[in-house]
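J.: Take a look at these structures.
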Structure P
Amino acid sequence: MPVARGVAIPLAEVELRASRSSGPGGQHANVTASRIEAVFDVEGSTALNEDQKRRVRARAGPRVVAVAQDARSQARNRELALERLQARLAAALAVPRRRRPTKPSAASRERRLGAKRRRSELKRDRRRPGLDW
């Protein structure tokens, strides 16, 4: 199962558990185990290196769990649970870009100061004329 660029998790490392669903299914739901829980153990993984394991543990915990009970069929819920697990792992493995500090351009600084000047003049013109006029 591809998770991020250069990272793929073998499905053998994902534990899938089925249980009774509280979702759709009507009377059929009382006799089928259509709820799927996909569990990925970060520590026991051979697909992730130590840096990746540390990042996932910090953001998602030592076990990443995804549950699906939206659909009536167990097969569809399995697909949904694996998609959700994949999304959680991808989000946990994402390395944020470093912010490069920038300065305002000369033109933007001039626009800002011009706007302040115009606003100041507008407020000054609203004042009551004083003795200095």
Structure Q
Amino acid sequence: MVAAAADSNARECCGLLLGTTGHIATAVPAANVAATPERAFEIDPATLLRVHRDARGAGQKVIGHYHSHPNGKPEPSPRDAARAIENGQIWLIIADGGISGWQAVSADSDSNALHGRFRPLTLAVQ
């Protein structure tokens, strides 16, 4: 993911995360079809549907997604917060050669959530 972010120049790269609660097993890259890919991301709808279908068929689950912030901080932006669904999914943000992890939550469940939507996660590579 870090290499893909570096290769995407000034555009945000993105993809989906497959796994189980607390464990990311696979990252699936997707095309960023946003109108302004240098400031936003939108996962290609065809890839989104295919990955969800394939995951169900393989007994897996889409547990979140990742995207990069080419010129930003390694944390969700206010724009990310405006688009986040309070469903507990994982958001990985790639910036400055690193990856940070976040969980989309309800502001009611965590008054300290970043932008009222994100709780930081501790990431460990196994």
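Values in this text are rule-based calculations from the coordinates and carry no lab data. Because the structure is a prediction, the values reported are computed rather than measured. Cβ atoms are built from the backbone, for glycine too; each structure is taken alone.
J.: A value of -13000 was derived for helix-only ellipticity at 222 nm (-39500 (n - 2.57) for each DSSP H run of 4 or more, over all residues; to 500); which structure in P, Q was it taken from? List each step's numbers first, then the result.
T.: Details: P: -13000; Q: -5500.
Of the options listed, only P reproduces it.
J.: Figure out for me which of the structures P, Q the number 0.40 belongs to, where FRET efficiency 1/(1 + (r/R0)^6) of positions 8 and 112 (r between Cβ atoms, R0 = 30 Å, to 0.05) was derived from the coordinates.
T.: Details: P: 0.05; Q: 0.40.
Source structure for this number: Q.
J.: Using distance in nm of label points 7 Å out along Cα→Cβ at positions 64 and 80, single out the structure from P, Q with the greatest value. Don't jump to the answer; show the numbers that get you there.
T.: Values: P: 2.0; Q: 0.9.
Once distance in nm of label points 7 Å out along Cα→Cβ at positions 64 and 80 is worked out for each structure, P has the highest.
J.: For structures P, Q, calculate percent of Cα pairs over 26 Å apart and state which one comes out highest.
T.: Numbers: P: 53; Q: 16.
When percent of Cα pairs over 26 Å apart is calculated for P, Q, structure P comes out on top.
J.: Let me ask another. Of structures P, Q, which gives 1.4 when distance in nm of label points 7 Å out along Cα→Cβ at positions 88 and 104 is computed from the coordinates? List each step's numbers first, then the result.
T.: Details: P: 4.4; Q: 1.4.
Clearly, the read-out refers to Q.
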